[in-house]
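Pasting the structures in now, so scroll down.
All of the numbers you see were taken from the coordinates with simple rules; none came from a lab. On a predicted model such as this, the values are computed, not experimentally measured, just so you know. Cβ atoms are built from the backbone, for glycine too; each structure is taken alone.
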Structure 1
Amino acid sequence: MTSPRRAMGAVAMLTSCVAALALIAAPARAQTRQRTLAEDLQLFSQVLNQIRVNHPDSVEAHTLLIAAINGMVNAADPHSFVIPAVRFDGPRYDAWVNGKLQPVAVDFSWMDGAAIVASVTPGSKASRLDIMPGDELIEIDGKPLVADSPTELEMTLAGNAGSSVAVKFERRRADGTIVQLARTLPRERVGEQSAIPSALMLDATTGYIKINTFMGAKVSDDLHSAVESLGKRGMQRLVLDLRDNGGGRIDMAAGVAGEFLPKNALVFTTWGPKKETIDTVRVQRSFWESQKRYPLVVLVNAGTASASEIVAGALQDHDRATIVGQTSFGKALIMSGLPLSDGSMIELVVGHVSTPCGRVVQRTYKGFSHRYYLRTAGAAADTVGRPTCKTDAGRTVYGGGGIVPDVILPRRTTPEWASMLGESDAYVIWGSGWAGAHAAQLTSADDFAKTTLDAASLADFRKFAEGKGVTIPADADVRLNGILMRAVAYTKWGEDGAYRVRAASDPEIRAAMAAFRPL
């Protein structure tokens, strides 16, 4: 039984807490004017001193100030960040900037302090490791992740050519279960390889070119060679695939655009508060006159970002191409690394990029949480209230949210059974065995792409999957056949073979072929 004295004491303590909360919640006076910077700095100083004097835990002032600085930078935009001097390794940063360290082929976004996979470079070794957008990186070489920004993480993961790094991801499946996946990421500079893993004929008149990245200095040269090669094979129209192309060198955007636009055609403009960020970029080297003006369709999706978005936007604004797919990521910013007095560094957004007709590619991030901003990349947005401009032919296009396709296709999702089997390398293991047992049937990738696996092979894989605890739905044969044929093709002919098989069955490529319009 509670004594009256104890009950009175509890009431008194509760009353005191409520009174204190009321004092905190109620402003001293109504705000009738905008606060000055001096007043806000005074408020900041007061809060810092109150924590130092009254908080029961020992908290270093430096820790509090760094947290405040990070909060200030995060409030400015989702992409700027600070690397504190205590974690900033100057020599390693210089080696990384100068290209002496090899990166991994995985791009990350930062979401509420977590490193989330944004994309894996197509054609890379990492692309065969079942690493999916949305996976969260939790460990590097057996140690918990400590980086606080994409750049710091990139430097941490980078290393000597030919080496690798052990990582662990956490994946939330569609059914809500969470699985941890250990992977060994090779350090590889994909830009040193051709940016074009596949250039092929889809039919007697339709060419197909896939551009994986805008990294490296030879992207436009590789594209020109591929266009010439297909032209000699009878190409009269072209599907240019920029899906999952995370961008790279912005100067390569002008080079690639020059394959399809006349000299001096506007490709993009940059602008910001300082005059050095203001620039107008036009086509310098054009193949417009020397090449046939092929009807062009460009495929994009939520993984199309940065320089690849700029190319898609320029071709759309000049009515040179029909854009097909899903809304692109919506990231086109000018960033600059600025040193700070204590040895720290701030990577700061200093400018924006606009397409030829004047629309901003960058998705708006004002008024949204960082989590919402990143999770809605590529989402179709209501065009009401968004800025608009006119293409050369007078069509209305919208800004402030990536490149919206002329022909919008539904997003394709990965079924849970397919994801679970990919986690255990089931496709690669089975595909390798099938390729070895049926070597006589594998004469060429193009011939193989025209076939399908027989019922016995699909049944064999279903049995194989059940041994791993996964049951494949009875109506999934079409999807399963496509996955297994790509696995077999990759085993036999590498990345080019996998692309050739995929091109023959990809519904988005078929939609692109149906979207051609005359110039």
Structure 2
Amino acid sequence: MKNKYRNVLIIVLLGFGVWFTVRFVSAAGTILSESRKVTAIMSLINSAYVETPDLKILAEGAIEGMLKRLDPHSIYIPAQEQEKISERDYGEFEGIGISFVIQNELITVIAPITGTPSERLGIRSGDMIVEIDGVSAYGITNEEVFTKLRGPKGTTVKIKVMRPGVPEPIDFTIVRDKIPIYSVETSFMLDDKTGYVLINQFTATTTEELENALNDLEAAGMKRLLLDLRNNQGGRLTQAVSVADKFIPGGHVIVSRRGRSDREDSTYSSTDKATYPMFDLVVLINGGSASASEIVAGAIQDLDRGLIVGTNSFGKGLVQYPYQLKDGAVIRLSTAHWYTPSGRLVQRNYDKGRGEYYAVRYRDHDALTADSTREEFKTYGGRTVYSSSGITPDETVEERKITGATARLLSERMIFEFAQKSMMDKFKAAYKKYDKGDELDFLRKKFEVSNDDLMALLELAKDKDFEYPPELLDKDREYLVSQIKAELAQLLWSDRDYYYIIRADSDPTVTKALELFDEARDVSAVWR
């Protein structure tokens, strides 16, 4: 009898072995056959093409071509580009600590980064770097700025700065240091009880940065929070989980992932240790909110922890794993889908190719919600939500759209230059006459950007060979006034937070969100 069972087992094992061998050999044979085809084509190009080809470029092109046939997020990253991505991901580099723009062929400081050598030495918004280590910086390129100003911690660089209102150049000797790349772009109190936090990406330091911001806001009297994830394109999944964990009581699934093999399957749940008090919560999203930011928004929505406000998010439900090649290049390969706590997959369809996939930024909300193919899911408190192309907000607030002409003023930093050259003295003179109250409060509520000021802005644009159609002023007037004041605030106090404080004053999504905290409290009543 034993022999009978042993023979059956041997037959089963042999059968499995034959099946596995056939599958393996078949797959291996296909790979070998197709790789021979690629090699033959490269060999043909190398021997017969009209010019001597660069085989490294050909190989990279072949890799990129293969990945493009998979999905929009499986990509090849050359070694040099991967170094820059790693900087952002790990949240630091070594240098002097400024954000800048090349304006009028000179390095113009947008703002010194908080806690860096530049800030400590007193470098200010609007400063123009005219010389680096004794060599003129006129006509410098972005890449040259990185080469000359970045460098190992402890090394020095000498710069000469022209400052508006100061007749002579100022010399600085800066000792380079580690420079943080902040993912919490800004945090401040919108009013006496509402905190505001803007997260621009999810890096290795995001959770720690958010913890510090929340502690500061609570100390300032925060009773409710506006968490802004608009245009946050994502980042580390584990950091998204940690951020969501701060708002969700322990023991609840935040996100799960599933792939072709069991090793890709995993579930991430909340813990009691990280959870903050149950303050009212509104999360802002838009078409630029993707991946990790959708994980946070999806968890908040599915678990009824707060209200999601804005426009439909991007719709990226794929997880990439980085495979490093010997030369330092990386292949980021999609290995799994991720799902919200209720089981929703948010990945958008990409059958029409990458071009259309990434071109879809502003989508018709009514068309999305009318889609009969969307599957229904239930939140923790029993509300109905849907699988769709991204996260559909609980309250839709359309974003303010500006004209292409105004967008050009913004992208070419003409508004910044105008605020620097034409509005600083006007503000100081106006405040001197007013001479009471807080300067920031005066800028926000009393200081006037007149029609004559706007016409002067258009004249500056004209001097730069850009004719702004005056008839568009009425359409974008409110935006332009807000942007001029925001740039002015940053220049006056040399602090990026002040820029965002002014911007928030006229942001229609923020304004509407402040009216929705009662609804946010009703949604999260299941936790009280």
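Things to note:
- At a computed 35.4 (mean projected area of the Cα convex hull in nm²), which of 1, 2: 2
- helix-only ellipticity at 222 nm (-39500 (n - 2.57) for each DSSP H run of 4 or more, over all residues; to 500) from the coordinates reads -13000; which among 1, 2: 2
- Given 16.5 for mean count of other Cβ atoms within 10 Å over residues 182-189, calculated: source structure among 1, 2: 1
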